[in-house]
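Nothing in this text is a laboratory measurement; each read-out follows from the coordinates by a stated rule. All values reported here derive from a predicted model rather than from experimental measurement. Cβ atoms are built from the backbone, for glycine too; each structure is taken alone.
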Structure 1
Amino acid sequence: MTLFLVPALLALAIWLGLLMGRHGFWRADQVLPSLSRFPGRKPPQIVAIVPARDEAATILQSIGSILAQDYAGLSHVILVDDHSADATAQLAQTHDDPRLHVMQARDLPKGWAGKMWAVSQGVDKARELAPTATYCWLTDADIAHGPSTLSRLAAQAEDRNASLVSLMARLNCTGIWERLLIPAFVFFFQKLYPFSDVNNPLSSTAAAAGGCMLVRKEALESAGGIQAIRDRIIDDCALASILKPQGPIWLGLAQSDESKSLRPYPSLASIWSMVARTAFVQLRHSWLLLAGAVAGMLLLYVVPPVALALGIISGNGFLTLSGTLGWLCMTIAYLPTMSMYGLKPAIPWALTLPLSGLMYALMTVDSGLRRGAAWKGRSQGGGFADPDSDRASLQMAAEIVEKAGTSFYWAMRTLPEERRQAMFAIYAFCRAVDDIADSQDAPEIKRQGLARWRQGIQLVFEGKDLPEDMPLLRALRAPIRRYALRQVDFEAIIDGMEMDAGDPIQAPTREIFDQYIDRVACAVGRLSNRVMGAPVKIADSLANSLGKALQITNILRDLAEDAELSRLYLPSNVLAKCRIQERDPTGVLAHPHLQAVCLILSTEAKNHFTQAAALMASTDSRPLRPALSMMAVYKLILERLIDRGWSNPAAPLKISKGEKLWAALHGALSAGPPTS
């Protein structure tokens, strides 16, 4: 019994932490304001898109509630019937309203989840019918909306200039199993994605509820469109994750007069199936994550009441007290959700959370055993492979990064798998084109090699077959689609390599100096920031500041090495300012005023580092850990360069690998919520 006291105390400590922290998720207080009008101005145009498959039981009420919205800007309602075996489309067409358009989905292509394919066709149709529409309202065919729902959504979106506003529809909660398990489902979702944190534009946390999502069309297109999440089963949170970098998002709980589900869950089996369908997908098909999730649920929800029972049986007062307090904290946290669903008496129902938690743990295990997911019978089992993800090419990219010996390998390893693979692919691409530019081949051979990469990037963006002898291009396909990477940035990097592939750069003008840095450094940052999830409002500014700081430091560090290649990147205006007329690299490096030139440029680099640090401090910098690591290492290099001076640019820089690793670690650990 004494041994059980440890997990009981741990559970109590965690519940106390959840009550006092975790962004107050348990309060269930994120709801839409009641104001819903647009006085003195025309409301923005909105197109509703409803994917449907075998929804004959609910489609009349669902479509009817959309057409009955009091929002004047709703111009079209598009129902995409995804090969229903029932009368879904025919029933929908009984609504006599010119705004309603019923279309049949085309056959599901390889690489698409069924629902996302239907939504994508709806978005395409909306673009055709209403090219100037501001928003698309994505809603499910088993959801009914109160008449003012869309007005409130639009008002919230306009007030916050949001890229996404979403409501978690009220689920049915009448039967015994629904009362036991549905509020718990909502509670767990809030704990996993604290709504107030989701709604904080400075936080990287992103989530949405797929039954009701108002999406700013411009933001969706900037994020790569529905195609960017075409393979996702948990599509709502995936959509939120690509939209939040485009602008603020907001997620709330639907009130009684807003969105509500029409789908009943009359039996335990129906709820069980709903959870088991996606839980293992949420855990990225990882048995390790599944084991951790189940262990955590048992600790949080089962241990407190068991500790209470064992404490009473054994007469262990400490065990009884810890179990009682743990269960009490759990109940306090659960009460707002129970009250929102109107379950009375609320306290007895709130006391059932341990049983609900145990059952959800069992559903999670079953989800792993099923190893699959489906939408309306469209099964994508066992980890639904992304057709753009070529394992061999991704592994090759990872090996290139690892063999390069960069101290940022481990910083990139801290990213989630998909983002890490994307960063490795970008790094490998940069390494490949840089190796061409720095090779001993003739300039014409270098230009031909770079031209092949330019053609290859074009093929990737056009979705065409790729050359078999350039496997790294295949590693770029999924990141380009998933993170809406821009072709112009890849081409800018190749442009920069072409500058090095021709005649050696010597004392460039300031314009060419800035252009070179933008191409070889800032463009890499623009790609990397999209992958890491930097907020769109700072992403390109951060790439500009940090890219300049890093590349100027590189130039100051590699003066002697560059001179051996007849290169001199020091800008002519700074050389002239320090009264250096020489342009030959060897002569400039021997000039007594070289120190003054390098100090001017080092001051520029310091200023850029300061600007980059301020930008990262203004947002949740945790997704930007690799950038913080890189900045910390390069700041250390710059400091040591200044200490060493440039009287002998070929003198080795005294900085150990251990110091670099420590700086990288310190930079990564500095990540956190915004400081201002």
Structure 2
Amino acid sequence: IGYDILNNIVQYHYGGAVYPINPRAQEILGHKAYPDLSSVPSDIDLAVIAVPAPAVKGVLEQCGKKGVDSAIIITAGFKEKGPRGAGLEEELLMQARELGVRVVGPNCLGIIDTGSALNASFAAGMPLAGHIGFFSQSGAMCVAILDWALGENVGFSTFVSLGNKMDISETEIMLSMGENENTRVILGYLESIDDGPRFMKAAREVSKTKPVIIIKSGTTGAGAKAASSHTGALAGSEHAYRAAFKQSGIIHAESMQALFAYAMAFASQPLPKGPSLVIITNSGGPGILAADACERSSLHLTPTRKETADRLRDFLPPTASVYNPIDIIGDATHERYEKTLDVILKDAFTHAVLILLTPTAAVEAEDVAQGIVRLAKDADKPIMTAFMGEKRVRGARKIFQDHAIPTYDYPEDAVAALNAMLLYRQWLEKPERKYRSFEADTDKVRKVFASVINQHRHDLVESEARQVLSAYGFKVPESRISRTTQEAAVAASEIGYPVVMKIASPDVLHKSDMGGVKAGIENETMVKEAFFEITSAIQLRQPRARILGVMVQEMVLQGKEVILGITRDIQFGPMIMFGLGGIYVEVLKDIAFRIAPLSVEEADAVIRDIRSFPLLRGVRGEAPADIEGIRDALLRLSQMAIDFPEIIEADINPLLVRPEGQG
């Protein structure tokens, strides 16, 4: 591998000095070889290490003595090999820090920088110089991206294979690419993130200056199934990553195909100034597919304005459709395509154009491509193409590649890329986030937690949870714990019928599932029956459960049920959940997540993320729910999660939301 790396450095004409290190060679590839680093007569900026794993520490020691402050460790055989390798890697990291050497790797492919013509990798090939930066934990993904770039004539500024990320992480590489003037678009393939909050902070900073597009693998979390609360059961790592990416301005590519599609669009086209998309096609089917994809996105198929429609009618045949999608029909020639595109580009209400072509006998695809290229030179709005087929459109696609016009096999890919560009434009235009702070009785919460810990418990019973919530300003229904039927009857009478009765036990978390909840209790007889039924059900189903009594609670009769929750993600910290509440939450899974702390804007966004949000706004004459009250509750819960990192999981299910203005 060392020879292959040196060959890449030499054959792609790196302009700096190169010093091969090999104690058994005098010369390698026309360059004088040295037995060790100390023998090199000049200063060294970067060491590329490709020796067996046991020898790496010795080479790193040489780097320290020579004053080399940067190294790429290509060598594998560290933590990816198990505990013994992990221990060796930890020792290597400590040594690197003591010596002041920053390290990419180990177990990596290397790096490529086209600006300096440096290919310090064992990849097969060198990308064209361009403006895309790419980093990856997987060397194989680097190779795949490189091969795609060579095939599509896509230029790159830098390639970085992170490997095991022993020292330099994805966050530092992203920040570096953010400062690189040659890099306009940043792509990444990640399997993990080492420091979630730091990554999010860096991503927010970088994504305000250039797009960051990331594909994340390994997002399904089997461990979430074992979590005890509703929130934990639903909040796998995929939810955490999606939330973190949304809040950081990262464009999330769902697949490698999407990553490639977005890269082409962002690297070559201006961002759309708005959501209005016009589709030009020579056949109805592809136009309908594109329209369907548009409907599922944030883009709008804006109706053609009368002035524009009249201009199109001047030269289009009567059977053509001048209304978006604009179908110029199957006998369209390249002149018809070019005239139509010219009219649409001059319409100030058009923000983006998608041009579709199927290879009919009447059309010369390459002539159409040349016409699009001519008009695109002066266009200030994004132009995408999807020339469907293969043999007869191959030449046209090559023309687009040579002139940096994105071309896709299918309309849906083009629409997805345009939608990503529109969402990024909206991210750039977002104002500064606003945060709210609430007065909270944190001393009261600490006392509750201390009491629970002193009793060697990890879970709070409902009465304790109610104290914590009330300390943060949540309105909780009046409740009392009763240890006998008589106490329950007295409590119900004083609270006022109807009431709800619930088991009070630190061992019973999902009370409804265990028969531990009775609602709509309207008299003393029902109270006594419910007390017996609840305690008997728990003793039968969970005989070892500690029963502290039965909670008698005011029954709130009005309101829509939602769920709020906290779960702590191992990489990003506390995460806030919101969704449709009640006993069906795990079935419907109509939920959304954000990483705490939530801004006011993020609280609003998470409410609108759920599918059932229209129900909260009010349907069929219903009064809208108190959305502002929900936002207030989310922000209070977010503050609680930050104030008390010892909270691992929490659910408020249900939170009853009254009509607008009533809380």
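Brief remarks follow.
- Which of 1, 2 leads on FRET efficiency 1/(1 + (r/R0)^6) of positions 246 and 438 (r between Cβ atoms, R0 = 25 Å, to 0.05), largest value: 2
- Test item: helix-only ellipticity at 222 nm (-39500 (n - 2.57) for each DSSP H run of 4 or more, over all residues; to 500) calculated as -18000, pick one of 1, 2: 1
- Structures 1, 2 were shown, and Rg/Rh (Cα atoms, Kirkwood Rh) at 1.03 was computed from 1.
- Mean count of other Cβ atoms within 10 Å over residues 502-509 from the coordinates reads 15.2; which among 1, 2: 1
- Comparison of 1, 2 by percent of Cα pairs over 16 Å apart, for residues 430-469 alone - largest value held by: 2
- With distance in nm of label points 7 Å out along Cα→Cβ at positions 70 and 542 derived as 5.8, matching label from 1, 2: 2
- For relative contact order in percent (Cα under 8 Å, 6 or more apart) computed as 9, the structure of 1, 2 it came from: 2
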